[in-house]
Structure I
């Protein structure tokens, strides 16, 4: 079967699609929050359109948290791009993104606007499943 430039068996294609969805969801989630962060810091956030207090959120985030968050954004986006390119570095980048991803989650528990611990657990489970999928794809030679 030849799909997505993969000349692989259906199970490998299925795992690749699942990995794309899992890593893509994480990357796009962080990219979305990055856009909110930038819009608030540049005073472009439309207060009258969204109920979320982006300005309050940005003002309550420490410098350490901001650095950890942006490291997570960069790592997840790099992992997603590497996966799209079927690079073996996607696995390493996704493993590397665990540190700032978990750090961001822990630091978010101190932000009053976002008291949602359950989302962090779901994110972590998805992250670990994505790592397992990438290990499988690496062992099968799908990632170059």
Structure II
């Protein structure tokens, strides 16, 4: 039977819980379940690879659902400690646009109308776009954005 555990991934994918079952030959089955009992799973070895693939699947699945903009905002917030965040705002009235401004002069902003995710850097008092992603946003490119601004 599966043992529910808290992992780093739990902290990094808003609204999903992780269950890991050991299977034959040291492999594992990773199951991610959201609050509506939707499931994303992967079975392979080692556990880190299985976990990443299951999270990747859940991320792609979440993109298809209503509330994607808020999910992306909440998931992005989970990657930063409160003391790293200068300010953040989600605006449902502006198509679910949002931004998270960090104390290190970086900002992640999402244009909800056009579904663009921007990385911006504050230089001489002005926000400059450093990178933007639209429909090609996947879990790997999301992690690249987080790594860039940390």
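Computed from the coordinates by the stated procedures, all read-outs in this text should not be read as laboratory data. Here the structure is a predicted model, which is why all the values come from computation and not from measurement. Cβ atoms are built from the backbone, for glycine too; each structure is taken alone.
Looking at structures I, II, which one was helix-only ellipticity at 222 nm (-39500 (n - 2.57) for each DSSP H run of 4 or more, over all residues; to 500) calculated from, given that it came out as -8000? Could you put the intermediate results ahead of the total?
Working: I: -24000; II: -8000.
For helix-only ellipticity at 222 nm (-39500 (n - 2.57) for each DSSP H run of 4 or more, over all residues; to 500), the value -8000 is produced by structure II.
When you work out distance in nm of label points 7 Å out along Cα→Cβ at positions 81 and 121 for each of the structures I, II, which one comes out largest? List each step's numbers first, then the result.
Details: I: 3.5; II: 2.3.
Once distance in nm of label points 7 Å out along Cα→Cβ at positions 81 and 121 is worked out for each structure, I has the highest.
A value of 4.2 was computed for distance in nm of label points 7 Å out along Cα→Cβ at positions 41 and 129; which of I, II is the source structure? List each step's numbers first, then the result.
On the way: I: 3.2; II: 4.2.
Corresponding structure: II.
Comparing relative contact order in percent (Cα under 8 Å, 6 or more apart) across I, II, which structure shows the greatest value?
I
Identify the structure, out of I, II, from whose coordinates Rg/Rh (Cα atoms, Kirkwood Rh), for residues 17-64 alone was calculated to give 1.00. Spell out each step's value before the answer.
Details: I: 1.11; II: 1.00.
Source structure: II.
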